[in-house]
Each structure stands twice: as structure tokens, then as C-alpha cells.
Structure I
Amino acid sequence: MAILTTEDLTGERSPGRLLRRIHKLLVTRVDSLFDDEQLTVIQWTALKLIRDGVATTAGELARSIGIATGATTRLIDSLEEIGYVKRDLGSSDRRVVRLVLTKSGEAKHAERVPIMVASWNEILADFKKQEAEQLIRLLTKLHDSMERVVESGSRGDQDETD
């Protein structure tokens, strides 16, 4: 059974358009929070992903941020150079290099968290707490569905009347 029709993909209601606009606005907003900071948004994002355990290797970091492995290497090098990240070679598999925050990296991450929380609270000011929680659940569900579809190679070529 089709969820959307051709009309749903036009104008202001188009999910793709809405997601692109939200992403562009979010990037603009977050970039503005780092104007006076020696740390870039992407560097802070890397610290957060490593800190949260989402990305523990360069490959995971590249996939999580959505950048090429060469750019990821440069990102890790820059974070290592300023003392926020170290490469841990202590794994039993010598091919695996784990990324670990240093004490300075932990402190820099922690310093920015209240700023990011305040920004999100400002963005979500028109939402009730329950609505914000529902939004997060729905975005998570959308993310998981998109990953499943992309990984399976499905193209969504089904007829609207299915």
C-alpha cells in the first residue's frame, strides 16, 4: 500500500525538500555557534561521536559523518595535533586503530555540550516535550528505514496502487 501520492511530493509538503531545508538551516545555525571557536563544527562532531562510542575507528567516523576516508584521516590528524584525540594501537588486532578522546578532548566536548543543548532547546521552543520526543522517535524510525532501503539496494519502484 502506498503511503504518499505524487501530490505529496510537490511544493511545501515534499519530505525531501523539507529535509534538505532543515539540514541547510541546521548547518547554518550550528556553524554560527562555532564562529568564535578554535574548533570547527566537524571537529566537535567527531569528538561527540568518539565520546558517545558511535565511532571508535576512522572507518566508523567516516561513515557517521559522511565524509571520505582521506578527509577523515586529515580530521583525525588535526584533532590529534591539538591534543583532543589519540590513536590507540593496543587492540589485539593490530590492523584496528581505535580512536580515544584525551582529557583535553573530553573537556572540549563537555564545554560545548551546554551550548548545543541550549541551541536545540531554542529550536524546539515551539514544541511540547512529548512532541519533541515523538519527533526524535520518528526521525530515528526514518533514519532506520532509510538505512534499510539504501543497504538493500531497493529503489522504491513500486506502483502507487500496490
Structure II
Amino acid sequence: MENPYAPTHPEIRDAVRQLCLKFDGSYWRELDRERGYPTAFVKALTEAGWLSILIPEEYGGAGLGISAASAVLEEIHKAGCNAAACHAQMYIMGTVLRHGSKEQKERYLPKIATGELRLQAFGVTEPTSGTDTLALRTTAVKKDNSTYLVNGQKVWTSRAEHS
């Protein structure tokens, strides 16, 4: 009988672990001192294809599922690295997959897969609800085929300068 607690995707985990060895504690401490962004780390993950793991193959990604993406993020953190700067790349593009037109998918997903385009920023935090996404008050009402009326307040947009 297979162990239900055994880690999934051992080949992905091993490859991510090997990549993370190049970014030791001194790399992260220096970034912390400088309040810097891990540009080299994000670039290495992108070049290795880990940030496009959920993008379908037809758009240049690996076309794998959420368990594979989870394995990538788990191994990054397990190795002592920090996926906070790049995890959004993996899940924000899901909005394009679910709600984007065919033209939008063809235009954006290949560029996200190669790293030519970053899609890591999102505005969630509000003054009254913080990051509690179930309590958000901002609304968007569709006016016609291309116009929305947005009402609400946001405190900041995470990773805007890196997207």
C-alpha cells in the first residue's frame, strides 16, 4: 500500500531543491538588510519553468496541476528560500485562464511563461477589512462590454514595482 503522507512529485521537489541551493542564507539575509527583492531568485525560477507550471502547454507552460505547484512552493520554503515574492505569479494568472478571452490568453500567457511579462501584483488590502478577502467591500459593476465602474479603497498593491 502506498504511503498517503509521502510527498507528491518527488522529481519536481528534487529539481526545485537543487535550484534553491544556489540561494543560500547569505543571499536572503542581504536582501533582508537592503529590503530588496529577490530578482535573481525569481529569474532562476522563471528560467527553470517553475513559475509557469500551471500555464497550459499550448501557451508555453508545463500544464500541470495544483499539487505540482504546491510541491514547488513547499520545496522553496523547505529549502530556506522565500516564495512570497513569486507565488502570486503562479496563481494570479489563473484569472486569465478562467476569465480571459482566447485573445487575452494568447497575448499574455506565453509572455508570463517566459518571464517577459510579470503578473505578480494584486490589490487586496482594504482599510476596513485588511486582507480578509471574504470581507472586501470594493465592487466592480459591468456597464457595457468593455467598461466597469469600480468603487472602493485599497491600501497598497503588492509587488506592483515587480510586475
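FYI, it's all coordinate maths here, none of it is from the lab. Since the model is a prediction, treat every value here as computed from it, not as a measurement.
Summary of values
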| quantity | calculated |
| --- | --- |
| Of the structures I, II, the one that -19500 was derived from, the read-out being helix-only ellipticity at 222 nm (-39500 (n - 2.57) for each DSSP H run of 4 or more, over all residues; to 500) | I |
| Value 40, calculated as percent of Cα pairs over 27 Å apart, assigned to which of I, II | I |
| Structures I, II, by mean projected area of the Cα convex hull in nm², for residues 55-126 alone: label with the highest value | I |
